[in-house]
Structure 1
């Protein structure tokens, strides 16, 4: 007897967060999202919400299959889980994180496929999207090179605070998003709580850590040569996607990322029940509650439903079909929906 459900019994899948201590970590996961995070030498900076890698694998937290890993689910259900748009069913294609930045992250870049081929050594391409969940007063996003910044200027200023003058700098506002294509030089400023949707990659090249050292006086490793090789110096477009500022009185959907080969992201502003559908095995849906709790799943079957607190993400299998999202509070609830 299999301990996997039939695919027509699948439900919205929630996973146990995997917390990562970081030298720059913050406190907003606790203060804003009311999560209990374990104490560590460095503060918690990341929560890996959905991940399928050799080094880390999400463990299912809800329903009758609780305890199974995402990788086990993918191996069993294959395209019933991810859908036909996924290029491969070897690994789940995306990685979902919460970033809690108490201090500024390093100035870094992720390579594209061409840079990975040049650099080798298992480098993986990474394009990502940030959605600002919360931001303290004065928080900033640094993303992309200024129009007139040159390669020579960048290299000569990497170990100087002046490098910031070569970057596009934005005030961080909840509801804004940033589309960070591979090759974009970037840093998340302190005071940000961010939902990050990214390709399933953990390749990051730090080109500056702002002179920071750890509790033992040691600086973190830099990857300047690989980083410079990875920067797309031709791309000077703004990565910012300005969020919705007016409050809605009825359900509305706003495109955030819709022309990316790796994922599609929508911002749903909900005042009442929202009906959706994974279609005919096209793609899974990932639903992330941003500022309030929601229930989601089959309207007529409590066993195939789940509840999300603000900050939580559920994976709806590609074979699931029609489902609803029901906000639990009065007024407007923000939900981020991700598909392939």
Structure 2
């Protein structure tokens, strides 16, 4: 039986167009397909619109949060699926023939996240790909990724730049941690007013007003109860130093949870204000930022997938949503 044909207004659809359409159908949304392809959601949406214009028929029925195939889309999906399977098989054979990733991979990350979370993963990934060279820029300075030639950035942000492909990796909370026994577990932030606090940043003479938020907004705690004026005991621009002082029993450190994950697991530190957390203006999630395919090197995309798997924070891509 001959495959159904589509009358286009211009040249016939090529394999790239069919593969893209098949990946959108497979992913269930533009956003999920964009993540898998290493492109922006807007770019994928524009390419699908161009295919529909070339065919002269709508392929996808769009609502604000869902996609559905039209009749023409269902017929084209059959042909596109075969193209996708052939393309994936060819790429798999090509990858199998390679000795491994090679070249330079330039990575930037927040200092604490880079040292605590990324360094062990860089070592493991580098051992699997000895042809790969790493340049690591662990700094809290805001880096211009394009100007400084960065391949991959790990940033704490809720609004990643539109020109980059973003993948959420690790939720972040800033909480109060101390050595066990230094303080009892506290119910309210104002109990910290007289505690010896270890604070990141420059020293200040006046009181610092902190606005704590409930960790569980449904837990019945009022955010207005979270206001507290505190006086720092120790200030530093190095979070590792403050964590070290907390381990020595010198006070309570206010720190992102990823920076004390190992100490918490070992029981060397405890969360003394378990029902509260501090807001993070930049956002509450570490995201990996890469350039769209094909500008991003294969090594950057591979390392992002590796880090996501190791952190156990793969962003859900199933279902038809977030178009």
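Listing for the model above:
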item: Origin of the value -2500, where helix-only ellipticity at 222 nm (-39500 (n - 2.57) for each DSSP H run of 4 or more, over all residues; to 500) was derived from one of 1, 2; result: 1
item: For volume of the Cα convex hull per residue in Å³, for residues 190-261 alone computed as 192, the structure of 1, 2 it came from; result: 1
item: Comparison of 1, 2 - label where relative contact order in percent (Cα under 8 Å, 6 or more apart) is highest; result: 2
item: Distance in nm of label points 7 Å out along Cα→Cβ at positions 38 and 310 from the coordinates reads 1.9; which among 1, 2; result: 2
item: At a computed 17.8 (mean projected area of the Cα convex hull in nm²), which of 1, 2; result: 1
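No value in this document is a laboratory result; all are computed from the given coordinates. These figures come from a predicted structure and were not determined experimentally. Cβ atoms are built from the backbone, for glycine too; each structure is taken alone.
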